[in-house]
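Peer 1: What follows is a group of structures, each given as structure tokens.
Values quoted throughout were computed directly from the atomic coordinates according to the rules given, and no laboratory measurement underlies them. Quantities reported herein were computed from a predicted structural model and do not represent experimental measurements. Cβ atoms are built from the backbone, for glycine too; each structure is taken alone.
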Structure 1
Amino acid sequence: MNDLASETMTASPNSLGLDFNTPALQRKRRLRAFKDRLARWGVSVGGLAVLGAITLIFFYLAYVVLPMFQGADLQQRKPVQPAWLAEAGAPLLMAVEEQNQVGMRLSKSGNIQFFDAKSMAAMNAVALPLPAGSEVTSVGEDQPGSNRVALGLSNGQVLVFEHSYRVSYPNDVKTITPVVTYPFGEAPLTLDPQGRPLEHMGISLASGTLLVAASVGSELHAVSLSREENLMTGEVSTNEERLALPQIAEPIKELIIDPRQQWLYVINGRATADVFDLRRNTLNGRYKLLNDGATDVTYATSLLGGISLLIGDSKGGIAQWFMVREEDGKASLQRVRDFKMAGQPIAQIISEQRRKGFIALDSAGNLGIFHSTAHRTLLVEPVAEGFTMAALSPRANRVLVESNGQLERLLIDNPHPEISFSALWGKVWYENYDKPAYVWQSTSASTDAEPKLSLAPLAFGTLKAAFYAMLLAAPLAIAAAIYTAYFMAPAMRGKVKPVIELMEALPTVILGFFAGLFLAPYVEGHLPGIFSLLIFTPIGILLAGFIWSRLPESVRLRVPDGWEAALLIPVILLVGFISLSMSGHVENWLFDGNMRQWLSNDLGIPFDQRNALVVGLAMGFAVIPNIYSIAEDAVFSVPKSLTFGSLALGATPWQTLTRVVILTASPGIFSAVMIGMGRAVGETMIVLMATGNTPIMDMNIFEGLRTLAANVAVEMPESEVGGTHYRILFLSALVLLTFTFVMNTLAELVRQRLRVKYASL
């Protein structure tokens, strides 16, 4: 355009005889054109850089998150046939220590062979101190990771031992030495007074008390053994108590004791489970275990923590069961979820020692990898035909399989089995819960705890906080913007608008600090006054306006046009003072002196001091400047010609506002609301300091909440880089980014439609 103007001026001399084509003017025009091009390119590059940065952030978050949804990977190593294996006898138990360097194999002869878990070369062997003439007839293991084993003998006795692995560094070389210890002595414990062979074993050690159960045919025997040490003399005394349990009629297949020593699960020959209450020595109930055409229970064990049972059947199905407290207070065994393999009978189930996962092998040699909480089948592959025994390492990354006189090592890559769509967004039935629920509890004091990684309560808390904040901020900000831009005098607008926009400069950490330490307890102590303020403030404003309209015109004309809002300042202050000062009297009059107790006891509405009401007040205050500034600019930018034209045609100022100004400014007002919504959704410090951070799903305004942003801020410092918790927090950030992107995209589409629709005004 500048070049065209230069050519026009050159071709058409000025009528006054002025020369517009001097060298100085030409240089100035060229410099201005260069600056225009430079600014245009700078803005374009800056905009593209912002879009590129946002895109890179999105892809980086996706890069961190995607590995969680990958399945497990299994690699097989070449089988090894060590010479010692041929003479070791039939296996009863196999195990691998944590470093995957030493393996352990227990044979029916009562001999333990330790071996190198990589080369399969023999290490030291240990002969267990079995009584003369006896042999091992059954074996029972304590909870996964305890390395505690009970051997049932043919003479009715039980031998308890532990296998551990000591790490030393002689000559700076790491050495692992396997050790067998007997925590309750090398002398076996008599369980069956008649000396009959013990067919099945169950063992549990809790708080220094050893509980051992065994079966002989359909008979049950249980002994509790506790040890006490005299602090003065160091003498150790042993107390033995025999439990009298009801007998059952069917042959017993498996015995499992929960780690709290409350329940004894007896799997019998009719594919049912008899559950005994060990604290009352009574039968809790009999529960049918099988369905889907299965005829037999082929394997049973407990999951990590001992709360859940894993029942394998003859059709390749695996069911998870645990005790659930019913409405009448009675506990019953419930079938929670099912897994499926290749249709062959389940031969062995091994629980992981650090996660709620497990592996299973069937009679055809297929291996399956599962996770209970996520209800996820990660892998099912054939590994070894004719296998006899398998062992899973404590880190769940190695499996040793014995089959056809060979030992085979399998490598497992399964870093994030806890994640599935149902675990993240659906209701999950967690252990010790009465029913499925949405729960976020990423950490626990115990490694046995079930990971609860539902993002649903966090997303709900995010929307709940934004809803209550916008409920306060949007009407106030939009109404203030309309009044300031349309009705207020320019001089007064020049003072009010900067003050409101200055509110945005307040750090949110200061607002959160104020809300958490002052506003929350103040609201709790002045609940009637707060609600009176919210109710009577608009009533007081309307009443003041009505009185003003009824005053003589001579009085009203003394106030300059557009300055009427200043008269509301004392009205609002008076209403606020009366409402808050009367709070205690209203509370004594209507709520027996305690409105919080009245809400909880009479209405059944829980009340937390740091709740959504406090968040709505504090975050609404923080969001108001954003909405107000954009909406006020949109209303003020409506062409005056439209306003004057409407008034000239006889419309009142109110009709002009509602039918011309607001419609024309509606795209800008809508954008202001959406930007405010985005600010409320992404707010961190206020919700972090003023909500109590309780991840619950309840729209109760008196309950707390936890948002996605606050959760990332709280838990990111304590998460392990690359771990599941770490990636879940990145997924939270990705959900926030996606939500704001979708909301802004929809807002832009709506804004463009509104702009096109009302452009003809």
Structure 2
Amino acid sequence: MAPKLRRSPLYLILLQAFAAPAFAEEAPADVVNVVIFGQGNTRQVQDVSKKDLALALPGSSPLKVLEKLPGVSFQSADPFGAYEWSTRFSARGFNQSQMGFTLDNVPLGDMSYGNNNGLHISRAISSENIGRVTLSQGAGAVGTASTSNLGGTVQFFSSVPTDEFGITGSQTIGSDKTYRTFARVDTGLLSSGTKAYLSVTRQRAEKWKGAGAQDQDIFNSKLVQKLGNSKLTAFFNYSDRKEVDYQDLSIEMANRLGYDWDNYAPDWQRAVNAAKGVYTGKVNSLDDAYYQGSGLRKDSLLGATLDNRFGDDVYLKTTAYHHSNEGQGHWYTPYTPSTNGLPISIRTTEYSISRNGVIADLTAELDQHTFNGGFWAESSLHTLTRNFYNATGGQDTNEFLSNPTSTGFKQNFTTTTTQFYAQDTISLMADKLKLNVGFKSPNVKINAVNVVGTRAAGDLTASKNFLPQLGLNYALTKSDELFLSLSENMRAYQPGVSGPFSQTQTAFNLSASTIKPETSKTIDAGYRFKTDSLVGSIAAYFTRFDDRLMAVATCAGIVGCPSTFVNVGKVEAKGIEAAAMWTLAKDWSLFNSLTYNDAQYKSNYMDGKTLVDIAGKQVVDSPKLMFKTELSYETPQWFSRVGGKYTDKRFYTYSNDASVPAYWVMNLSTGYKQKNLGGIKDFSIQLNVENLLNKQYFSTIGSNGFQTFDPTGTAQTLLSGAPRQLFVTVSGKF
């Protein structure tokens, strides 16, 4: 959980509106509040500003900063929240794969580990260059470029180049040999109307348990060019990330081996002995540990937006983008020997992505109406391969491998996406009442080609001609208002490691003509208020999720039918979210958020001839209760924030027979700042302490998927949270 200190008395929580066009501008750099309750909005939307992001541990995922907001659950096994195998983000019971994510309007897909339709925000941009993050817990604006957002959306906006020339730098050092160097050069506003920045980031760290590096290099650049009344904005980002994996645990393993148990590396001989069935210590299983695993990703992301202004009332934004990715996931497997005689080989899952897309958004203001509409089109080629390589000894697999000894499967996926949308925001009753009416029409077609192996090939299309959205806002007074929104959304089918095309051809043929894309209907309503010392909101919501997709057997096991994807019914979620920020006294403020979320499966289903009775059970990885509190102190020179979050018990089986306990985690951020110190502008020194009280707990659950039952606690699908970690950062501008 991220340390997040804010430097502003009136800070924390902002519910900024959705009803505006899909392409909102970055908040001004001098915004006072780190999170502001936005008035006049028709749905539950909140923004976190750059000031709040800056107080988190440098390199932290911005998703980790969002966990302070009501409705949000965030988990990760590392202190930065950036280890992708473990990162889990959910809102109102919808998990990460059921949400949508964008950066400067460019779609990031569902940011899944398996890399099929995007990339994780931790690779897309350095955290120091993010200017604002917008969260919609219930449903995103109709123009959001996403076809996975059954639930909410998260939109990231990069910071703009400054009008003045400057060099910004920071250096972080800390636990587990961590060092992170960030440097950025801003050109300032040139006579040509151009301003730009270039930045580089280098991070090196060791795992907090076991052996292995967590390394990343990032290059970011952004250019803004004035063109009369129009503006061109372009960016190019590159990331090279290499991370060694933590071992997945079960409850039984944690009790027997400890929460700090990990893989064997660098002890190669112990891994070889285990592969031969010779165990030492408390190890008693081939799956208790492996030699090592790792994930490697290289990404290039390019985007350009032309903002055309046609007078004061009509403007058109057009964004074009390209994303290319190369990735490999490595695992030293004792289940497949090398051809050179060793009992272990290296199994890889290899990815490549090439995406190209365009987004156009037209807005026109006419009297009491603000019309907004446009389209999104994307073509994506994704290749997925399972290869095996000879192991040669106990070396790290932190380099891309080539020339495999065998290939298990290889598939090519071509995904074509189109989405049209339109909306009208109407101001009535002297602007006291705002009404927003809109719809979107997504169409996603996947063509899969099987190159090697027995996995499925064929076509699948997910399409809805009319997904409506309605919102209204009524101002009771200048400081109090009510809002209400209703929306319907669809999640398209996904290519990749899991999903319909991971089946055999026989199973795919059984399901392709009968399955339906997952859909959701959401209603939320709320009240926002503010006084001189108190600002806050409370919201209630209800969501129905239909046609949940799952792989199940279609006949008795003895018959030998392959498992196939089927729709297994619906889920319902209802809850209350509340947040408030008090200005207690000069320099002191207190923020609290509370979430109650009751998300339940409403349908049983058949797995072969077995009835799986889960109706009325709580949705996996969906805590019923979450509470966040933060006390902050800030003067012109000193700042400090201490915060804690309570996360309720979470189930990792659909039957709710197995769970991980509730826990509290606290974080501290404190430091000193000076506007000008020896010629250095905005000098600061900051201490971040993650997991301040050194709590032992399970963070990620479902790392290897969720189970139907786990009566013995042996499902190896949990990751433990990082212990107390300390980091110091020195930063300034020249």
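Peer 1: 1, 2: which one has FRET efficiency 1/(1 + (r/R0)^6) of positions 119 and 455 (r between Cβ atoms, R0 = 30 Å, to 0.05), as calculated, at 0.05?
Peer 2: Working: 1: 0.05; 2: 0.80.
The read-out comes from structure 1.
Peer 1: As an exercise: helix-only ellipticity at 222 nm (-39500 (n - 2.57) for each DSSP H run of 4 or more, over all residues; to 500), calculated from one structure in 1, 2, equals -1000. Which structure is it?
Peer 2: The read-out was computed on structure 2.
Peer 1: Comparing structures 1, 2 by Cα Rg over 2.2 N^0.38 Å, which one has the largest value? Don't skip to the end; give the middle numbers.
Peer 2: On the way: 1: 1.38; 2: 0.93.
For this comparison of Cα Rg over 2.2 N^0.38 Å, the top structure is 1.
Peer 1: Comparing relative contact order in percent (Cα under 8 Å, 6 or more apart) across 1, 2, which is largest?
Peer 2: Working: 1: 9; 2: 13.
Structure 2 comes out on top.
Peer 1: Also, quick follow-up: Kindly point out which one of 1, 2 the value 3.8 was derived from, the read-out being distance in nm of label points 7 Å out along Cα→Cβ at positions 167 and 207. Please report the intermediate quantities before stating the final value.
Peer 2: Details: 1: 3.2; 2: 3.8.
For distance in nm of label points 7 Å out along Cα→Cβ at positions 167 and 207, the value 3.8 is produced by structure 2.
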